[in-house]
Structure I
Amino acid sequence: MMKTRMKQTASMLLAAGIGFAAAGAAYSAESLQDVMKRRNLSQQDLLAAAKTYVPTGKRDEFVVFSSGGQSGQVIVYGIPSMRILKYIGVFTPEPWQGYGFDENSKSVLNQGRIDGKDITWGDTHHPAISETDGKYDGQFLFINDKANPRLAVIDLRDFETKQIVVNPIYKSEHGGAFVTPNTEYVIEAAQYATPLANKKFEPLEEFNEKYRGGVTYWKFDRKEGRIDPKKSFSLELPPYSQDLSDAGKGPSDGWSFTNSFCSERYVGGIEKGRPPYEAGCSAKDTDYLHVINWKKAAELVAAGKAKKVNGHDVLMMETAIKEGILFLVPEPKSPHGADVTPDGKFIVVSGKLDTHVSVYSFEKIQAAIKAGNFESKDPYGIPVIGMKDALQTQVQLGLGPLHTQYDSKPCVAYTSLYVDSQVAKWNYCEGKVLDKISVHYNIGHLMTMEGDSMDPKGRYLVALNKLAIDRFVPVGPLHPQNHQLIDISNDKMQLLYDMPLPLGEPHYAVAIDATKLKPGVRYKVGTDSRTDKPHPGAVRAGEEKTEKKGNKITVWGTLIRSHITPETIEADIGDEVTIHLTNLERAQDETHGFTVSTYNVHASVEPGKTVTVKFKADKEGVYPYYCTEFCSALHLEMQGYLLVKPKGWKPTKTAGEAKASYTEADYKANLKKVADTQAVIDSVVGYITSVNFKDFPDVVNMVDDATDQLGKIKEAKGKADAAAAKKDWDQANLWTEQIWQYQVKAADIGLRAKTYLEQNGAKKVK
């Protein structure tokens, strides 16, 4: 009978296979030319597609970190595929990763509280990758929050936010984050001037006297992977709106450059009959580039010459002028980018209301400072170097120049033209335009590969366009942002790809060679990923427990395919429940999630991580909890119950135990299943041990994980045998089923290890 059914099944599969093969043959008969005709594609379209195509199983050449704008997050995607890889929660909750829903990530978000208030909205603008000797090292990412002057540290070992610092003297900022060549400091410049001792009201009528801008230099402790606020400082600046910054490199190392707008110090008041803000803030032909000797500024702070403002070290303008560390240079009005060339010799400034880019010579600026050659002083006494004395050249590019990035080719730069909706390629040494390409539409920032480091890679450019208009299928009045990939490897630029981004308004992005990133794939068991230290609530298998003290319940639990331990948590109404969960998995990508119905908690628990969720059991009832990350074939069975008992509840005598009914025949069938599965495991183990698996760290971890699973069988088998001896077929079957669960998980891991070894050149050993 069985043989007959197998033959029937085989015949059906064969017939289906023939059918599929025939269909496949018919389908494959469509030539490339047929596809081009059907979809109205040109040869140029095909070339663009080939340049961006990353075959399945292959990886991108570069990884991009883009600000998420109003999402308060960071977007990660690959180049050239333009595939989104991850959203990183930074200043706002991110549900998938439990960011803002577990206690560990809440502790990071709470660092961003201002005046005791939760700030769960942010406006991320400018990411920066840590540098060593002016080159990206792939260790850390920094990003700012313009709306609520904050800066965050993201560790690229696990792509998690580790720290948020709040600027103690600003109310908004835009000129961050930018790093010095060895990441000694992370630069953050104010945007809209306010009183620095910002707890006090000052009328706008006293704007010139009482309002101030500034630049903050956040000291970064690379060993700790954290900013040290106590060793950080700011420089008081005039109430001009400071904007983007850049740190010098090579010959200009030790200096930083911050441009500005609204040096007119206009405060608007259209409701009072005055001209609008934008009219007053663009009345002059020039604004100011701030030139700052940050190394000497740090020495002055260390020497005690700073003033404490809100508990923070601030070098006042008077001191900066006296010590000769602060200078101004006129720049075309309403500039945005201030971008130091890879060799550190020049600073390129783009004035949005000018048609030129202005190339300033650091050598000429230093010569003017040394000679005391200043054309004037600003209203606050800061020496002003004449534009003509600092300029190397000006190049006319087009309307609305905004931001400049660099190529691997010497002297080649790319500048976004907002009004023209173009990218201009030009030579800053020879002062001439090389090429232009139209984009879609109204480009803001642009990005080349590692294009603001001392070692740009060239090859690709991304235009971060503010408007998409007609590029994508309409999705309502709010359109996605459009990141366009451009090939810059040849003399002429080629537009390759339109990428819709639907998460906030990305402002700025940085790209790094993917090989420089070395993220981990698991934590040491029991790690709090937000502190990178052992979690006090971590336990191993067999150590799980629940304690109740008064109205406080603490659970020390574990997660592993396919169960949560404990599987029942009992509480009285009003109890405060704290659950520590450790993921015991060692296999890569075996993440578990955890939530309790209606209690607004969620944890993403990657292999080895320990996470805490906390809530008040304020509603009587039955609340399922479960694994939220699809982790195994029995993922849906990975669940438990929170039982919240009403006040004064007592169990009834009629209450029975829920159970199924099994027979001896079921038990024998389960034993055969266990034996068959063990044969598969033995075969896989035989292969793994026959090759050099110890040379593959990922496989070693998988073997450890599988061994851990198999190690649990002995206890389960003892319970199954004891139950069978008593002819308790229910218990005997359930414990035998548990044995099989351990086997299945071990087999799953083993088969993945075998496949990995086969695909990565494992060699036979004696």
Structure II
Amino acid sequence: MSRSDNAWDTEKEKGAELAEAVTAREAASAEALTPEQEAAERERIVKLIGADLGLPAGKVGAAVRLLDEGNTIPFIARYRKEMTGELDEQQLRDIAEKLNYLRNLEARKREVIRLIDEQGKLTDELREAIARAVKLQEVEDLYRPYRQKRKTRASVAKERGLEPLAEWLLSRPRHGTPLEEAAKYIHEEKGVPTAEEALQGAMDIIAEQLADDAQIRAWVRSHTQTHAVLVSAAKDPEAESVYEMYYDYREPVRRMPPHRVLAVNRGEREEVLKVSLELDPARILDDIGRRIALDRQPEAVRDVLRAVVEDAYKRLIAPSIEREVRAEMTAQAEEHAIGIFAANLRSLLLQPPVKGRVVLGIDPAYRTGCKLAVVDETGKLLATDVCYPTPPHNKTAEAEKLVSGLIDRYGVTLIAIGNGTASRETEQFAADLIRKRRDAGLDAGGLQYVIVSEAGASVYSASKLAAEEFPDLDVAERSAVSIARRLQDPLAELVKIEPKAIGVGQYQHDVNPKRLDESLGAVVESAVNHVGVDVNTASPQLLSYVAGINAALARNIVAYREANGKFTDRSQLRSVPRLGAKTYEQCIGFLRVPDGAQPLDRTPIHPESYGVVDRLFAMLGHTVHDLGTEALNAKLRELDPAEAAERLDVGVPTLRDIIDSLLRPGRDPREELPPPVFRTDVLRIEDLAPGMELKGTVRNVIDFGAFVDIGVKNDGLVHISQMSDRYVKHPLDVVSVGDTVTVRVLSVDVKRGRVSLTMRSGE
């Protein structure tokens, strides 16, 4: 959520479009730069990025060089800390994003300069103004008067020879009236039969000049953003809809929160709402008038020009500026929504795995029955079946017998129930079954159940990948397998699903799909590399998110593993087809060989630092085979990283990471988080009462609060005002998806199925 909220962020979408719009001519132009020009451009871009992000130019410059050399962001963040001054992943992604934007912007500047120059209209002043521009919008505003337009009223007037008349009107003439002067331009053959039409044509020319003026457009845009009010109204005030709060709605543009912008946009798109911006034009008209010295014009001309100013604004400037301002509001709102989705997704992906448990996955349903899938501790499918404990069948006794048989046969200790249709009825069935087995003296180890988000499970189950994994299972059975597996290892299972299908966002269907895919892809990549990947068990889908590895190379790694057996050493990956030296450098630190010959291969330590580790062990009087012993750990904790780094000729950040990795060899960083909430009994909404204290799991975080699973049919809402005793700027500052939280019931609306919760102390 810590994203820059300045001008850069509002132009990301435009920047993406710009990147696609860079033509072959522009690319050639870029290639034609001299080395000196390239160096100057690079220095200029680095300074701009540094100033915008509040980072030293040296750090930014180092990051740019590393990116240009083909290094991945996870690799730079983890293994090149000395070079970048320990920039984190988000800072590096921001740098990469702005670098791409600014480079494409520079190419666009060169193209615009070329196009204007070809018209013979390029002045030194204009060239300098284009060169100084730091936003695409500024460049396009400057180019606007020279852009080839379709036929306009002004262009027609110019064709009729009325440009000199327009110049006369702006020249503060001392003699003559506009109509007298216009009479000189009457020309039947040119389509100017009267003085009035000649004058109108000249006025059209001036209006377009004003509308194309970059300074005027910039001022009007800024004024509109600051003072305009968004107004929405119902097309049919009598119609019922989810948009009723916006049927007669007004809110200043500058204060409108992102979620309301997207809600209004959706209502407009669905043709329920009419939306516009309201603005008192008086100040704008006065400002434009000052720019053409309206008050110093002769009285005879003043009224004409006053009409021109009003026409320029109302007909030409206002509609396009309104579109631009609303587009910018939408872009900002989309970025915000994508940021929320990304934060929620990361939290979900980094949920702690539930290891060492045989799991029964249940995909609940009514008519078609609950699909069952048993997987062992490694995620291997052991059995599938179907039972019908829910309406309309209600074959509870048969279902209990079937499920109990699976539990006994395979040693199931945990039931994972999808949270979709019939989830709570299935939960009741599972709770009753657990109680009956406990009363019968079974399950001494403690059988439990947990509700699992099944978002995206149906997408996975119908995918080509699922069909390849389980060709003999139907779609619902595959979904049950996915539900069980995502409890055992959320990350490994969820990477098989398109990120946007996972469903932890806000208005994710209303944002730019390409930007959403890019952002969520980066989140998955970051999460996978943060955790690390067991190269001997990872699927091609999981491997494809490792730094430097694409989908084709991931398949090659799996094929090599299947043909040659398990990897016993990281260096063996050099033998995988198409895995070159650069790729090996980028990926190898994130790949683990847990039971290999080299103990360091199960740590995040990069092979390039193995020599440092050897020298460190020699200094401490130990060997690599002492890894994990308390004697070694005690000495590692006593080390002064700064002093040791100097002795070992290595950077302090790198040595700190090495020490941390040696202290926790093979440790999954997700294991430090609390496990999911396991239950043995079920709550009904009717069981709830104000003041009741419960433990729950955060399912989704949005702008105005968080939805928490407390074990009843519908998730309860903790409004942002109830999240803490102190002021909360955004819910993500307090909770994340997957967090286990203690809440109290504030109110219960049984009829509407709504539960209000609080996390405040109540004191």
Structure III
Amino acid sequence: MDRFLLFLALAVPVVAVGETRFNGMKYFGAPGDWISVRLDGFTTEELPALFENDGVRQVIVRHEVPNIAGVHGPKGFPFPNWGDLTVTLRSWDGAFSRVLGTQKTGCWGFGQERRFPLSFKGLKPGAYLVVAEMPPHIRAEGVFNPTNTGSGAIGLPMLYGRNAMRFAIYPKTDPHRVFGVGNRMIHTGKWWTGYQLANTLEARDLQPVCVSDGDSFQNAILGAYRVEHTTVDSAGPTNVPHLNNPVARMLDIFSPTGRVELVRRGEETGRRLAKDAGVLALALGGEKPSFNAGRVCPTEWADADFRAFCRARYTNDLAAANRVWGRTFTDWREVRQPIYGVQSAATEKTGAAAIDWYANMGNMSDEFVKEINRPENVEFAMDWYRWITKASIEMYATYADAARRHDRKTLYTNNYCWPNFFAHLCLPTWRRLDAAALDFQYVCTFPRTLGSNSEMIEIAEMTESAMGNKPIYGFEVYVQPHYPAEMAALQNWAMVAHGMRVNLVFAWKPYSDYGGKVFENGPKAWTRPADAKPMWMIIDTDGTRLPCYAAVKRSSEEIAAWHSQFDALSVRRTRGRTAVYLSDETGMYTMLRTGNRPYLENHLCHARNRIASGLRLGGVRIEYLDDETLEKLVRRDFDAVVLPPTPRIAPESARRLDAFERAGGEVIRLDDWSADFFDRYPQIPRSAYWRAPDGRVNDVVVVVRTQEGTGRRFVFVLNRTGEAVEGELAGRDFTEGQTFADTLRGGKVGRSFRLDGWGYRVLLCD
């Protein structure tokens, strides 16, 4: 609590006011609290954020206190219910001011309201204040302190009286058309110290198009929209029977009360965001592909839902289910989740605690993993995973559908890290939402990097291919302080090359999953072995702008200028005629084999990454198909389909692959990537790739994108190594003697040129 407010709280008795909170803030009975100001159409706890030219709204001023005796002035000092009430509109910095009106307040009683029209015509996007004054006691001076710090979406203690109100105005923008580079965590200080206007003003140097969180008022000062995050199945009140999962401390989405609560939350969110012009998108789960963050739900309603799933799958034929499962159930009521079959030998427990459950994704006990992978248990466990997948997808879709009943402006999405591990969950979920959102890093060859280069290629290609024309947001695009500065610029341009519309650089000021102690020993923590945990920042703890800051700023400006010149949203993916099939069944089987840790599976997971990367670096434009989209695999659209290791496949998908092959399409089954692939399959077209003088394929990614309407082709050449490379553009997309316009540097260039370490070119085909 601010020292000034704390003093008031201790020294001044709190009066009986009509409401204890206004615009999300608490007040303590000072003269500025005797009246309140709000905007028509908004509750007292909402911070208005409106689109420009939003017509005329009413500013409502309310008499808030029936009696202030003994609080201010001599005993019996009355509320000043006479005199002139003046309402003034001004910009947050005082550069603009306009009186909205003055009214005489004779016989103004408790709870009564006075109204003043506020026209939004001609008001530029930005942050504004409305202040009501009644001299001599209720004044405008000192009621607004933008330097103060607080927390919460609208809880910034910037206001020292209810006689002032903050609001924001934004340009009317289709969230599908926002494009450019943004930033995560601008609204934090050194370590989650709260939202600070100083950070906002400082961040204007980057001119971000979008930021994460913060409030609409500060983001309007910054000139940026925001994305929000929630957890749709977080725990509800503990005193509501059957609302929560008894072991996971999250919502039981299968109980009657839990289902109702899920829909209620979605509708509440939709009503709120429909009125907030500052919000572009909402992530529903924050990296969580499964319900309850992958934790099990041992309740009678979850069991009933699993049972209903099984009955539908086997058309109510228990005998048929028994044959598949190797079970001898005599009644469907005996069918429950397989989680009840194992009890930890370490500790004898009773009730829900006796169930072998895992606290977090990937934290299944070895005993349980071993048990469900016994040959006699695998098929039953696979149906459990099929049910988990279906329930997880439906949870996010249910919430989004409920929100959309009230809100059609916001993009409902979810961000995943990394979606290649959970494609059977992520891709179908994204299709039911409005956008895809990624955690991402383009180059993964540095110490403390989470991931590999091959994974990043697959993530980028898989996401854009699967999403079609839906927006793709980079919610966390990682920059660690020890990375080469130019990698950050390369990464920003890679986002454009792979179809991402908004890229939120992670992060602004120091952040680490290991907590603030990582930074307690001063700046340059990443250089000290004892402190060198994974951390992300572009400004150090002492305020020093790291070298990557300049690279982020320069590349952001380049991208903005390029977008302005060429309309980046019209430059779309050039689709390929070679497909990669991702089997949902294999994805679930990988989860089963690894106990929900697919990243440990080299053969079924990482081999697929290497195949995708090998094809892309070799110049093959690949499209990703899963079980929902495999119907697109028809001879006229694709020449070949590549199957990475696929031990499990749905019968209908197998039939479609067989039909494709009988119609003349080629099915290529690969166990892993091999450097001689193109020697073995010379018929696979190599459209665009980088060829070194000795013929080798370097770690240089070439992406060709095509502009709608004009047919112009743009070539993105991205060097993912720190070494300068010489080479040429090769493949069917290019012709002998072809030249290109360099859209960033100017001038002409041929097919052969040099790329600096972490260098990039954006070329326009002549």
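Which structure, out of I, II, III, was Kirkwood radius over Cα pairs in Å, for residues 302-557 alone derived from, given a value of 21.7? Only structure III yields this read-out. When distance in nm of label points 7 Å out along Cα→Cβ at positions 46 and 670 is computed for each of I, II, III, the one that comes out at 5.2 is III.
Have a look at I, II, III and say which one yields 101, 74, 58 for Cα extents along the principal axes in Å, as calculated. Considering all the candidates, the number was obtained from I.
No lab work stands behind these numbers, since they all come straight from the coordinates. The structure displayed is predicted, hence computed values, not measured ones. Cβ atoms are built from the backbone, for glycine too; each structure is taken alone.
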